[in-house]
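Before anything else, here is the set of structures, which you'll find just below.
No lab work stands behind these numbers, since they all come straight from the coordinates. Bear in mind that the values here come from a model prediction, so they are computed numbers and not experimental data. Cβ atoms are built from the backbone, for glycine too; each structure is taken alone.
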Structure 1
Amino acid sequence: MGALDGKVAVITGGNSGIGLATAKRFVKEGAYVFITGRRQAELDAAVSVIGKNVTAVQGDVSKLDDLDRLYETVRKVKGHVDVVFANAGVVDPVSLAESTPETYDKHFNLNARGAYFTVQKALPLLADNASIILSGSAAWQMGIPAFGAYSATKAALISFVRTWTAELASRGIRANVISPGPTETPMVHVGAKDLKRVQAITSRR
């Protein structure tokens, strides 16, 4: 028996990196997973890699209509959710001097607003004693140059789960943030401008 036998999980950003690795492990432990991502080709590849017990729903977590479509699919296929892993996000390093409203909004719309409404929209389907997990980062404590907006979004997640833990305690629902250090994923390469930047990010401990 697996640790997650019979459980239903929603994993945003489940088409690559930490999200895909989590989806694979959850299925190995007996769960059925719904994964999301913005790029259909990557979702199709992820479904092939996971192999079974998976449904992919293309969408952008910063768009509420996409989240509604995700949870309507979950409702029709499984009817409830036991685990929500709000993992989708973006990192685009830019200094304070060079930052624009567009780069600021890109980080907050995906990393903070997206996580917030991913959880809110899940509530009608969320089982008692369910688990909410947000994908944070050690960056918010490290003071990394050019990561101001990104790090601030990750700090916001800490506040979210403290509030939700109190709000949802009567239903036994747990809320946690995982805060990994630098992890070699496709997002690191997209956010970094060249190989030296990638090495600088992943070498920080």
Structure 2
Amino acid sequence: MITLVLIPIISAFIGWFTNWIAIKMLFHPKEPKKILGVTFHGIFPKRQRQFAEKLGVLVASELIHFDEIAAKLKDPAQLKELEPVISNHLDTFLQVKLKEKLPVISMFVGEGTMGKIKEGMMEEIEVLLPEIIEKYTDSLSHKIDVQHMVTEKVANFSSDKLEDILNAIMKKEFFFVEVIGGVLGFVIGLVQVLLTLMGQ
């Protein structure tokens, strides 16, 4: 009778343990190891380069588009937010730095004229800034390869870091798989017990 009671418990343990081992084998061993002539190597460490390449393609084609980033940078509303920074910088330049470099200016140019100069400069900057950003982003788009950047970053992750990242993302899913293994093992054990009792 005790044997029959133990069957579902042992089956549950085997189900949980096999799933736990399967999850561990996603990441371990980190380096290829031969055991009885069979080479064992964790799936992610073994396929890290392929994983990195696929992720690079996915990010570049589906998630990050340089054109969208460039459009945000050139958005007039975004540029408007820069005006206070530019205005403060011009104030410092006209009131302090310019007078330090050219002391004679303070003798002949009054505050009103300085204000007019600042106004004119702000107007020119408003016209010039979008043009500069557009040329800069166009040039940058040919120099930045998102797919290559992502691929190289992920390919160069240490095995430990990759394991930490995937565990952080899929911790609940991994735990669920372990529990399901235990539950299914327990159910299979119960079925075995029922079949045994029915055969008696």
Q) Given structures 1, 2, which gives the highest value for mean count of other Cβ atoms within 10 Å over residues 60-67? A) 1
Q) A value of 22.0 was derived for mean projected area of the Cα convex hull in nm²; which structure in 1, 2 was it taken from? A) 2
Q.
Tell me which structure, out of 1, 2, gives 12.8 once mean count of other Cβ atoms within 10 Å over residues 28-35 is calculated.
A. 2
Q: Using the calculated result 24.9 for mean count of other Cβ atoms within 10 Å over residues 84-91, pick out the matching structure from 1, 2.
A: 1
**Q.** Read-out helix-only ellipticity at 222 nm (-39500 (n - 2.57) for each DSSP H run of 4 or more, over all residues; to 500), computed value -25000, structure in 1, 2
**A.** 2
Q. If mean count of other Cβ atoms within 10 Å over residues 4-11 is computed to be 15.0, which of 1, 2 is the source?
A. 2
Q. Of the structures labelled 1, 2, which one yields 11.1 when mean count of other Cβ atoms within 10 Å over residues 36-43 is computed from its coordinates?
A. 2
Q: Taking 0.00 as the value of FRET efficiency 1/(1 + (r/R0)^6) of positions 20 and 132 (r between Cβ atoms, R0 = 30 Å, to 0.05) derived from one of the structures shown (1, 2), identify that structure.
A: 2
Q: Determine which structure produced the value 50 for relative contact order in percent (Cα under 8 Å, 6 or more apart), calculated from the coordinates; the candidates are 1, 2.
A: 2
